[in-house]
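In structure tokens below, several structures.
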Structure 1
Amino acid sequence: MKNKPKKSKIPWPTKKAMEQVYELNLWGNNTADFYSGFGSHNPEIVKPYVAIVKEFLTSFKNPLIVCDLGCGDFNTGKELVKYAEKYIGVDIVPELIAHHKKAFIAENLEFRCLDIAVDDLPVGDCALIRQVLQHLSNAEVESIANKLAAFKYVILTEHVPNENFTPNKDIISGQGIRLKKQSGLHLTKPPFNFKVKEEKELLSFNLDLGKGVIVTTLYEVF
């Protein structure tokens, strides 16, 4: 009996996929209304990230306007608001943004519900993109990368394999990431070729053997 050919997966709209992640607790559950997963709550991952981003943001005489693109449950972002002139949290899930507008209040804080691959991004000095692009298709990443050129700085965090890997293998947008394909995102490599003045690794956190590395990189944009 011949094996039946595998059916190709039909991409689901990213908004629907991300709504399902929170509705079904696909990234885990800590009894909160929304939960963005281990990477946003493990103190060993979150505390060093907050410290290094704080150090960067407070190195400027005049505070920066920060755009948190894909802010998720805001467990990490809430620690950085006070270091920005203005902090704009952006996410694609309407219920998430509605929740945040009630739960997190500060004079310099606002939230917007946007699809960062489709909609215009807020104007700002620094974009924070923390474990977001790893869930998106190459077409969506390319669209976003083209818009990131408007920022002076981009701080990007990605979950990548431990060892050498082929970057930027395409995936269908959703819960999963490129790690299952022994790949990870690298914005300055093809097909994205994101043009930067300087690239600096700020932080690297090794997960258990075989589960990859969470890397945070600072890009100074032309």
Structure 2
Amino acid sequence: MFDSLEIIKENSHEDASLRLQELIGKFIQDNEKFSLGLSGGSTPRFFYQNFANTYQENSDISLWTIDDRHVPINDEISNQRMINEIFSKTKMKILELQFNENPNMSADEYSKLVLSNIQNFNSAILGVGDDGHIASLFPNTTAMNNKSIGFVANEVNILSKWRITSTFELLSNIENVYLLVTGENKSDILKEIGKDNGLPVNQLIKHRKKTVLVTDQKI
């Protein structure tokens, strides 16, 4: 197990989500401006809804999208659509990922938007796929080798041909990265987290001084 990995175990998905909000809340208090990177999927939805309710009047929080499928924003599989639905009624600043016909152009424009609006990347929430992918950094895809700080297009051919994803370098430079991994269906991949096995999640952990795993499963 990597020394840089801290594991927090809670009794349920809801408890894990509330613990995560408690951890992030401490950093919000300490920062006049706060940025939070958001992932997609169903796992963080409970956290997002509680976070939106708690901090709905806080206009000093900026939200950016860690990765998304390169689909129209009204598509049901769009991460940005979910983020907008939950946070659009709050005063938080949503840095919205827009989609052009060319995925590389979409990635370039989002890099410019995020990097020009955020000086300090305070926190980010990541899920972990069954294959160990984080963001849209899937094993054996070209984005795995990109050394830039920003966003790139990555061809994955899973639900959509292209994804827009944060690079390893961007994720490595975030002050606090939290892996929210809950549910019995994640028990197998949880056994692989923290090992030197080349999985994307473990490559990130190796390159960071500290990463926090919040789960409801026994490891």
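Where a number appears in this text, it was derived from the coordinates with a stated rule and is not lab data. All values derive from a computational prediction rather than experimental measurement. Cβ atoms are built from the backbone, for glycine too; each structure is taken alone.
Please state which of the structures 1, 2 yields 27, 21, 18 when semi-axes √(5λ) of the Cα gyration tensor in Å is computed from it. Kindly include the intermediate steps, with their values, before the conclusion.
Working: 1: 27, 21, 18; 2: 23, 22, 17.
Among 1, 2, the structure yielding 27, 21, 18 for semi-axes √(5λ) of the Cα gyration tensor in Å is 1.
With FRET efficiency 1/(1 + (r/R0)^6) of positions 66 and 210 (r between Cβ atoms, R0 = 30 Å, to 0.05) as the yardstick, tell me which of 1, 2 scores highest. List each step's numbers first, then the result.
Working: 1: 0.30; 2: 0.95.
Largest calculated value belongs to 2.
Out of 1, 2, choose the structure whose coordinates give helix-only ellipticity at 222 nm (-39500 (n - 2.57) for each DSSP H run of 4 or more, over all residues; to 500) equal to -9000 when calculated.
Values: 1: -6500; 2: -9000.
Label of the source structure: 2.
If relative contact order in percent (Cα under 8 Å, 6 or more apart) comes out at 17 when worked out from the coordinates, which of 1, 2 was used? Walk me through the numbers before you get to the answer.
Details: 1: 17; 2: 28.
The read-out comes from structure 1.
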